[in-house]
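Take a look at the structures listed below.
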Structure I
Amino acid sequence: MNKMNGLMVSFAVALATTSCTDEATRAAQGTKPEPTSEAPLAAAPARGDLAVKRFTVPVDGLPSYGPRDARVTIVEATDYDCPYCARAENTMATLREKHPRDVRVVVLPVPLPMHPHAETAARASLAVFEAKPEAFVTMHTKLFADQRARTDDDLLAFAEGAGVSSRSYTTALASAGTKDALARSAKLASALHVNGTPTFFVNGRIVRGAQTLATFETIVDEEITHTHDLEGAGVPRVALYEAILKEAHENPAPLEKDPEETTVVREARGVGGAHFLGSPSAKTTLTLFTDLACPYCARLDTRLRELTEKHPEVKVVLRHAPLPMHENAPLAARAAIAADAQGKLAPFVAQVFTNQHTQDRAVLEEHARKAGLDMTRFTKDLDGPWTAARLEEDRALARKLGVEGTPTTFVEDERVVGAQPLALFERALTSAKARAAN
């Protein structure tokens, strides 16, 4: 395996074991949740506060659009096949329209392994940048405008529509420069602990998820004010981002914990939940907090089924923690609670995970029929107040235990965040048993 492929594989593994995040993370960071937001943002400093914590985000060699001497540089870690990234792209376009002289957007391609065509799209965008830098923004826009068009012919047509000849595009696509650019992007994203898309760095201040326009405008306005102060102190406009990087070195933002780190949460032991996998009489309990619209939860579902088959002493109980970024997840959670009342939780969840893109009522009812539920009872329970009450109990417990995203699993009392490999769960099982013995 060559060096570039090694970097990409390492980065893909890190991303493959991540989790969806919710408002709990924002609360833990002392930030105000946005009603329609998807992930935590950096705490806003007081105006004029020069000690705001920032990440050091070098931008040399990355595609960008907007003036090089902009007051605000927004580095967006993005995936061309991610629907939330497409939504955020509209926000970036609006910011550029409102601040054409003051905002520059720098693109950090981060193709996620859950999207099979994302790396192909990223390579295509970087090939256009390699062949004709000024054509990049058009290619970037086209890739988000149609996220279904990913054949070689589609991407070539996009490139030609951006003003790059077929020959130039093909040559750039196969060039070492394009391959190296993607490897450098992966390395930078990994160094910044980017574990999901979209992730933004606004003059080094982190904003996670497709946040509202108002959220970005607040931070952009604060940064514009701050750069005016820098200019007043003698920093030329062309050197503003260099001064921002210096601030980041002097007052760095803390990196997140390694996703493989686990934490003992004593309060999680014995909380129980709906029996999901394994023998009900198994002695060791894994308490799983899930979101039925979360792709990482679907990935973990397969692993936990394998775990309980391999370890008959282990059972999994399920709790629901639907995230605000997934519109139909609360309804799916109530449907699962109704399925559990008929002893059909595991087959119902398996059906739901076969199609996470559509989870409206009609689809959930079809999943229920395929799982063998009594539909009259299922419909009554789905609409009944008790399923809503059960869901609120799960949410309250998630908050109490500090669940910040899905999937989160408690191996007895040891928290494991994300769709981690089986080996990590087995290590947590060993340590949980050792604690119980003591």
Structure II
Amino acid sequence: MPETSEPHQSAPTSPADGLHLTRLPNGVRIVTLRLPGLQTAHVSVYLCSGSAHENRALNGISHVVEHMAFKGTRTRDARQVNLDAERLGADVNAHTDKDHTAFHMRGLARDAVSFVHMLSDIVRNATFPEEELERERQVLLEEFTEDEDDPMYTAFELFDHACYGLHPVAQPVIGTRRNIRRFSRADLTGYVQHQYTGCNTVVGVAGDVDIGAIERAVHAAFGSMPPGEPNTVTPATYHGGVRTRAHEGSSQTHMVLGFPIPSLKDEDTACLVAAMVFGEGMSSPLMAELRERRGLLYYAACSADVFATHGQFVVEASMAPDKFDAALREVVRLLTSLSARVDALDLERARNQLVVRRLRALEKPGRRLEAAALDLFAIGRVRTHAEALERITAVTVTDVREAFARMLAAGASVAVTGRVARHVRERARKVLAGSFAMSR
């Protein structure tokens, strides 16, 4: 996929995908997706900076920066930041994840160039006013409490720690209550200065736009950004084990169980198909056996969560407390059976479901831009959809069976929250130890 130093010399990644990629001299990359006939445009700025890039003392700062970036810039106060977008009818949003932070605007395609400049002002010129920080701190603390009160959120937090201990990839995006209370304006400005640099930035635009005009606007808005060095994360060592935490007043038991899988940069599609085989759709083993036939669960889902730094095969489920032991044994039994034999019909179902999911993503410009940005951060190029579909259809029964076998050999991580009966941790350890490997 060719890159150039001049913003007007971009080239499409492939005729089918229609993506144009340009690299500015300071490392900022521009992804433009021209969609004739679409009257709205989606403009996003992606930063390779998330909770995985934070040390323990800074855990949560990426999320605080995301909130505070909208509270005023060198030339506009918080109200003006919102008014300038809303008078054009545009939606403004942002999110923080483990491996990136993103800022978005969506409005009329004719205003896309204006959105580039508005987002640049938010990302590059935020002033983090002291009085706004104190107000937003209270909002963040309420958000923290809301998450803390959610048994399934807590289960995922415990699951991450069971997987990777105190490594940054296991840290919650929202951070800790202590950190939220003590972060200062100087902490925020210092973090942005270090993390928000050219080589860690991707600007994405999708819509019926003039590609040359977009690239000139990005050059003008981001061309003076310091180049910086790539934000990196040290490899995490997988641990495994069982974590539990009771929630007062909860009447249900919630479980998250999973294993390590390859990261985004490893391009391992077999684990994505394996997640579909096990738990996608009502005919999958997870749903057909545990929910429909045996009634052990009232909620269940399975996914392969893949980041630039790591990946996790995740089974989440909620059940009546007296059904926990039977549900865990059945999940273990099904996973173990799939490491020995995968039905060809299940593989066909899973591959087709994954293909359809991938094709549906083509209809969502924002999803396409984010996927391109995350590819650039992880592997330095954008994978085409044809390439992705080819990898999916190439996955065999043997590939999926071996993927399950590798996961089980690595050892399980399990988190149990909500109403937690006595000795649940010991009983869970016994079930897991008697079925497949457990690291701890």
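If we compute distance in nm of label points 7 Å out along Cα→Cβ at positions 154 and 242 for structures I, II, which one ends up with the highest value? Numbers along the way, then the final one.
Details: I: 4.3; II: 1.8.
Ranking I, II on distance in nm of label points 7 Å out along Cα→Cβ at positions 154 and 242, first place is I.
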Test item: FRET efficiency 1/(1 + (r/R0)^6) of positions 114 and 138 (r between Cβ atoms, R0 = 30 Å, to 0.05) calculated as 0.65, pick one of I, II: I
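Work out mean count of other Cβ atoms within 10 Å over residues 346-353 for each of structures I, II, then name the structure with the largest result. Mind showing how you got there, number by number?
Numbers: I: 21.0; II: 18.2.
When mean count of other Cβ atoms within 10 Å over residues 346-353 is calculated for I, II, structure I comes out on top.
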When mean count of other Cβ atoms within 10 Å over residues 194-201 is calculated for structures I, II, the one with the largest value is I
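Looking at distance in nm of label points 7 Å out along Cα→Cβ at positions 218 and 298, point out which structure of I, II has the largest value.
II
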Match the computed value 0.65 of FRET efficiency 1/(1 + (r/R0)^6) of positions 146 and 378 (r between Cβ atoms, R0 = 35 Å, to 0.05) to one of the structures I, II, and report its label. II
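Please state which of the structures I, II yields 4.4 when distance in nm of label points 7 Å out along Cα→Cβ at positions 250 and 410 is computed from it. List each step's numbers first, then the result.
Numbers: I: 4.4; II: 2.4.
Of the structures listed, the value fits I.
Only the coordinates and a few stated rules stand behind these numbers; no lab work does. Only a predicted model underlies this, so the values are computations on that prediction, with no experimental measurement involved. Cβ atoms are built from the backbone, for glycine too; each structure is taken alone.
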